[in-house]
Structure I
Amino acid sequence: MAAWNETQDKRLLGRVRRCATLLCRLRGLTFRRRLGDGEGLLLVGRRENRAGTAIHMFFVFFPIAAVWLDGDGQAVDVRLARPFRPLYVPRAPARDVLEGPPALLERVRIGDRLRFGKPLRSESSPGAEVSF
């Protein structure tokens, strides 16, 4: 799926993998050497809280952008997470976390609303989306 910043009307990432199971969320980007261009990982939670959306950077060998989202897809915290740091906890309760390349921090601000989905085939605009 792809990710868009609905507030700024910008496509953010072209290939976002949805990660909803406990094992997938725990593993995240560990042991990967890098993220590809336009690639990201959406860690999907069940409810908004701070502790449940904290991320670790153990065995993550590169810095990433971490964008914490509430249940409405609004960014509640945005930070650069560095390799091998033990814990990043969002400043406000969040449900989901979007992990992506550090350049993502230049395109997302706290308060922005993000959307995830597939582009419509009939649309040539990079901002076209189908919400789910």
Structure II
Amino acid sequence: MWDGWTYGTVDYVGVFGVTFINGKRRERQLSLSPLVDASRDAEVHIAMRMRALSMYNKNFSMVAFLVADNCATNGRIATQMELPLLGCANHRYNLAVNRYMAVDESELVAVSSLMVQLWHASNAAELAKYTDL
């Protein structure tokens, strides 16, 4: 299982191993490191995971499936590793909501822009003169 995030211009990836030992689930963080290669392609991610596993004398033959977001890179990683990808349910839900709301994109952008403007104290004070909002 892994997840990635970006801070500034640096991409980080956390890799976790999940196993069952004597009927109990165990989770261990195997690595947390930046992607040092400027490329974000599947091969770079696979190499990072191989290094993480090798530190524990493990290899991909011990991996039953992958758990990650439903992005193209993760799909390619799963395909290249010939493993099933269990996508994140929250990510699938977010994708579905975005697809549903796409027809109203221009209105949503306008409302979002208006809400940002209303955060400014002077604009909020002006609005308060005309409404209880």
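All of the numbers you see were taken from the coordinates with simple rules; none came from a lab. Being a predicted model, the structure only gives us computed values, none of them experimental. Cβ atoms are built from the backbone, for glycine too; each structure is taken alone.
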Work out which structure the value 24.1 belongs to, where mean count of other Cβ atoms within 10 Å over residues 63-70 was derived from one of I, II. I
Given a value of -1000 for helix-only ellipticity at 222 nm (-39500 (n - 2.57) for each DSSP H run of 4 or more, over all residues; to 500), calculated from one of I, II, which structure does it belong to? I
With Rg/Rh (Cα atoms, Kirkwood Rh), for residues 47-86 alone derived as 0.97, matching label from I, II: II
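Out of I, II, which one gives 0.94 for Rg/Rh (Cα atoms, Kirkwood Rh) as computed from the coordinates? Before the final figure, lay out the partial values.
Working: I: 0.94; II: 1.17.
Answer for the origin of the read-out: I.
Looking at distance in nm of label points 7 Å out along Cα→Cβ at positions 39 and 103, point out which structure of I, II has the largest value.
Values: I: 1.5; II: 4.2.
Greatest value across I, II: structure II.
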Quick one: volume of the Cα convex hull per residue in Å³, for residues 23-70 alone came out at 116 when computed from one of I, II, so which one is it? II
Highest-scoring label, criterion being relative contact order in percent (Cα under 8 Å, 6 or more apart), among I, II: I
